[in-house]
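Take a look at the structures below.
We did not get these values from a lab; they are worked out from the coordinates using the rules stated. Remember, predicted model here, so these are calculated numbers, not experimental data. Cβ atoms are built from the backbone, for glycine too; each structure is taken alone.
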Structure I
Amino acid sequence: MRAQLLSVALVATLVSAEPWGHPSWQSKDSCIEFFVSVPVDTVTYPPLFPPFANQYEATENLLQSTSRTAPPATAVLGEPKNISTTFKISAKYCPPAGHGYGESVDTVLLLTHGLGFDKSYWSFEFPPGDPSKYSFTAHATPKGFATLSYDRLGCGSSEHLDPYNTIQAQIELATLISLTRLLREGKLHHSVPVPKKVVHVGHSWGSLLSNGLASAAGDLTDGIVLTGFSHLVIYQQWFLHSTGYHLASLNQPKRFGNFESGYLTWGDQVYNQYSFLTWPFFDPGVLKFAEDNKWPFTAGEFLTGGFVPVVSPGFKKPVLMMVAEFDLIFCGANCTGIVSGPAHQVFPDADLQIYEQPNTGHGMNLHFNATGWYDVVFDWVKSHDL
């Protein structure tokens, strides 16, 4: 089956800080959560259709946009309009074990989560309060790494803005680029030092954004790790179909009752399992916990994903692409043997390594063997002197 590449051409000031004691596994260090004002100067592509009036319109939009004769996304988007603003982003910094707040560090792993999650994807605790099995950050800090995770726009404690015009892919990329600049300039928070090196780590949609940063602003990173991701796009409609474009406000009214109609999700944990997890390699309790705590994605994101540049011929730094053996969204539930070709076309000059995590679905962090791929990441970072 022919591989199809993502399109190339489709395109701080601290507000408040709230330290909280969240011990890292195997260390006595705690993390700090804070808000940061992130300036963004980019463009928005206004949809040429009105907001969904109800669930029927949302589902029909999904049908029309994924049909055999569906027009390209650009056909339902207007001309780009400049947007220059500042977003309130919620971030979490965890220093390495044995380091205090503000103390100099060698490497910060800047973590960007994917669709359906907030930044807690990287510090997932199950059972609640136990970070030993599913918390990337709790395993990173004893290895000498600092981590910086953040809630993407529309998720967690970051701003919940217009899901049609504002929460779009190229705007999220601009946010990540600006956040990285603030980190490198020491303007995030007095507890966050200027690191010697920054490695961007993404999952799924967060990997797309990290890939986009390497393409658009490669000088800002020392290396990238792309997890739950490939450059094959032909299988992503399977995920779209599984969501049914459920309105988040109706799906979880207690949490999202006030969210606009452009905030979307999937129906229940059965569809969550279908897209993210592979049986019997996960705990059913983890699936339920993830479903209960999921976050919506937006109509604007799905319309504009192609505006994130991915092909990076001038990027010569290290790249680790980590695929899940049974990833539905990016490999059609079997990643073996189909990822390398497209990846080398995207990164022709990079120091590229591809790793396949066995017995794992798209939601790599929620499987029994999650700590195994953590160690692959840490060893890779150290082997490249990052």
Structure II
Amino acid sequence: MVLSEHALEALSRTGDELKYVYSNIIQALPHSAQTLSGLTHFLGYNRSNAQRILNAVNKSDNGHQVIIQMPGCSGLKDFNLCIKKHNVAQQWFVQAQQITLQFESVIKQFSKSHAQLKRALSDTLACGHTAEKNDIRKLHYTTSKSIMGSSVNTLFSAYVLSESKKNAEFLQEVAIIAKHGIHRAPNAPPFVQFYTHPHPEGFTQPLAIDGKSRIDHQQFQIGVIESFSTPGLLDAYQSYSASNSGIVFNALADPAPFDATFLFSNPDELANPLHHNNHCSSTSISIKNPTEKLVMMVFLDKKIDIKSSVNVGCYQGNQKVEEGKLSAKDMWTEKLPDYPELRIVNLNAPSLQAIAGINIQQYVDFIFTFSQLNKEQFVCYLMEVDYPIWSSTYRIYFEHQTIN
């Protein structure tokens, strides 16, 4: 049995909400009751079902995994009665009842039982349900391209996250954003590169970045990497908008598709989890133009990676994470039904030399030379998306353990 796209989306949202509610319930329990043995003993709850709830809360990467890992509705109802009986997490009791009923409803809607639904969901995910979806996404891309009068063949972004030398309370973020095959019709809006950091004092135009350029740990930097861009791009710079953090370019003399590659160095925006009890930080790319292919890489310092769980999501608009306050589970309300795969890659793997016709290695070498860092001290995460959803944001986020 193969589930429809409608079923997959409904199950994903239900799973996300299940995780949100039961994560908050677990966190509201005494600390000693947040382990398997502690939870079983404290509530007098079935050990097997307790294990499944903890796995769904702590080890799931998306809503589909939550559906598969959670106990059935009977087990959840028993759990809800246990928290009511012991008078704990009462602020979540009503929501727990509501999401359990919703869970029961989607099971009845798409299958005969939870066990059968889990098998169908696992089979659907295993065989790949991408053919129909890719056709729809391609149609979305071509239609948006026609409406906007602009598009990008390939969007490549790479981020290096390490401890800031300016202020240990922050992470140093260095990013390359490369857009290959930018198409613009005469009536299209101007080409604008957006970013999140306020302009530095005295900013007049982006820097000209070359192989000799190096990081300035004391201030925000933004520039055009001329060797990776179409000649004349920097000369086409027109202005910047302080209100929406964007640099604007005039049309190039040649109307043919062009390339544009930018470098950003940000020393004081992302909170450093090694010095803060900051449970969620992230980096993201917004799809401002209809795009055929997205390739996103994040290099995370191993000292941070070892204390983090890493995940990915696609969200409406450009949802900015407020550092130190927002956790990934709170983001489910804006999450879109897109499930890109995030994988750890070996930088020496031959398959990494070229993705979507891009020489990945040249960008990796450039960003680490600029940053004056050793890439062997970083873990590399890679995500590829065909026809990313226009006007959405793809976010790779890091949920950190509390560091004492």
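Match the computed value -7500 of helix-only ellipticity at 222 nm (-39500 (n - 2.57) for each DSSP H run of 4 or more, over all residues; to 500) to one of the structures I, II, and report its label. Let's see the in-between values first.
On the way: I: -7500; II: -10500.
Computing helix-only ellipticity at 222 nm (-39500 (n - 2.57) for each DSSP H run of 4 or more, over all residues; to 500) on every structure in I, II gives -7500 only for I.
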Query raised in the report: Of the structures labelled I, II, which one yields 2.7 when distance in nm of label points 7 Å out along Cα→Cβ at positions 140 and 356 is computed from its coordinates?
Result: I
Query raised in the report: Here P(r) over Cα pairs in 20 Å bins from 0, in percent was calculated and came to 25, 52, 22, 1; which of the structures I, II was it taken from?
Result: II
